[in-house]
Structure 1
Amino acid sequence: MICFVSPKDTGILKSVGKLCSGVCGCRILCLLESYGRYDNLVELWMQYNDAGEKTAVLLKYSGDMTVSVSDNADISELREFISAVGAVSVQSEIPLTKDFSEAVIMLLKSRRDFDIKIFAEQHPLPEVVYSLMKQCSGEGFSIPLYEDFLLDFSHRMRHGTALCRAVMHDKTAVSFAMTTALSESSAVIGSVCTLTEYRHSGIGTACVNSLIDDLEDRNVYVVRHPQKNEQFYRKMGFENHGTLYIKNRR
């Protein structure tokens, strides 16, 4: 059985937290913390089994559905529900829709230190960051419209639900990394990009490593294209951990 839950229910965070883990769970908790207090921005549902145990949590934000499931979730019911709700996109760590694409989830297993003395700025301006992302778009990731990025970036930075780092040169960002999801126990690093002429110099590694420094004892994940950047993350101590299934109708 799938039931709607008010995102404003402050006690739900602890309840969801027991079920939510991994990349999708971290994203759900982050979105609840970021937007759950505002009317109609977030919709949240729980799936229960016959014994009344929570078996899955579903969150819809701006048309995008994120699903975190337990081993005993009713997959058929979840698929029917997602189809009925009509989400613009769906992501989960098991295949819940047809015609999905796959991304590789990596987990930081053993932190490695690098003797690279490069300063990474903690609070870069959003327009500077977006300019860099735009130059690197199409290389394994796409970027949102500037207005959407600015609203989400500014909101999450202001409410402490995102961390980011940028390496600057002549007032221009040449490398950037941020958390796309952040909770008390986990973090997902994304939007990692470095200008072509600055690659293979250690700058990108230093930028990501600086971000990891502030994530302390959290479980740290990255999501990458299946054919890209595996060695870049492996040298920092990440190992393949699973698959993210993404259905995108945009």
Structure 2
Amino acid sequence: MSVSQLSQSQGSNLDFYEERVDLACAFRWTVRNNWHEAVANHFSLSVDDDGSRFLINPYLKHFSLIKASDLLLLDANDPETMDRPDAPEATAWGLHGAVHRNCRHARCALHVHSKYATVLASLADSSLPAIDQNTAMFHNRVVIDENYGGLALDDEAERACELLVDPKCKVLIMGNHGVMVVGDNVADTFNRLYFFERAAETLICAYMTGRELRYLSDEIAEKTASQVDRGSDFAACHFDNLKQILDAEGSDFRK
């Protein structure tokens, strides 16, 4: 029996097991990519048709330790969530609860303070102009929050998440904060987060040269983004490979 088959057998009594495995993999690779923030930041994934029930990481657990069985199952419409003995961290409930209440299309939500996305979010102009293929992927598909109001609690979380109501815009640059990326599933969203961080890195490094940038036209940038939107198996294959790498290393993320 393979490592993945054994782990699946061990976890078969868990609700939403495959969804848990995918989310656990995303946590582990976020650490590998150095996008984590000690025991802060949160990832969530809807598991029902209306999007209100969702999986999320437990209270103050490092991403490198999170397993499929660790994930909490919450209801975005349950006002007693924070009274549970295993209640999530308050900003996790605030931000991700708001996402899953207000944005049904945002099945998966990944929030990080990754290096280059956060640098971009800290600039007076946090836009991501199309200067290469990766930045062009996000042309007219990013929304910028210009009104940071402290930790994502109560009204602040609701206010920020209202900016994600347009299904076309799947990246929220949270000014003076970080980035929230949403998508259809974990593979789709993690792939988008990966390329957004790469795009932000390219832009920040280009700014650092002090040289004049060569911008793509709106026409070419939109053409590129639309071609990416039409989709392929790229995101799914990317994420499947990430799980295979963890399996080959004997990771316990599936447990």
If helix-only ellipticity at 222 nm (-39500 (n - 2.57) for each DSSP H run of 4 or more, over all residues; to 500) is computed and equals -13000, the structure in 1, 2 = 2
Could you figure out which one of 1, 2 the value 1.00 for FRET efficiency 1/(1 + (r/R0)^6) of positions 66 and 82 (r between Cβ atoms, R0 = 25 Å, to 0.05) was computed from?
-> 1
Which structure, out of 1, 2, was Rg/Rh (Cα atoms, Kirkwood Rh), for residues 34-169 alone calculated from, if the result is 0.97?
-> 2
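Read the figures in this text as sums done on the coordinates, not as results from a lab. What you see is a predicted model, and the numbers here were worked out from it, not measured in a lab. Cβ atoms are built from the backbone, for glycine too; each structure is taken alone.
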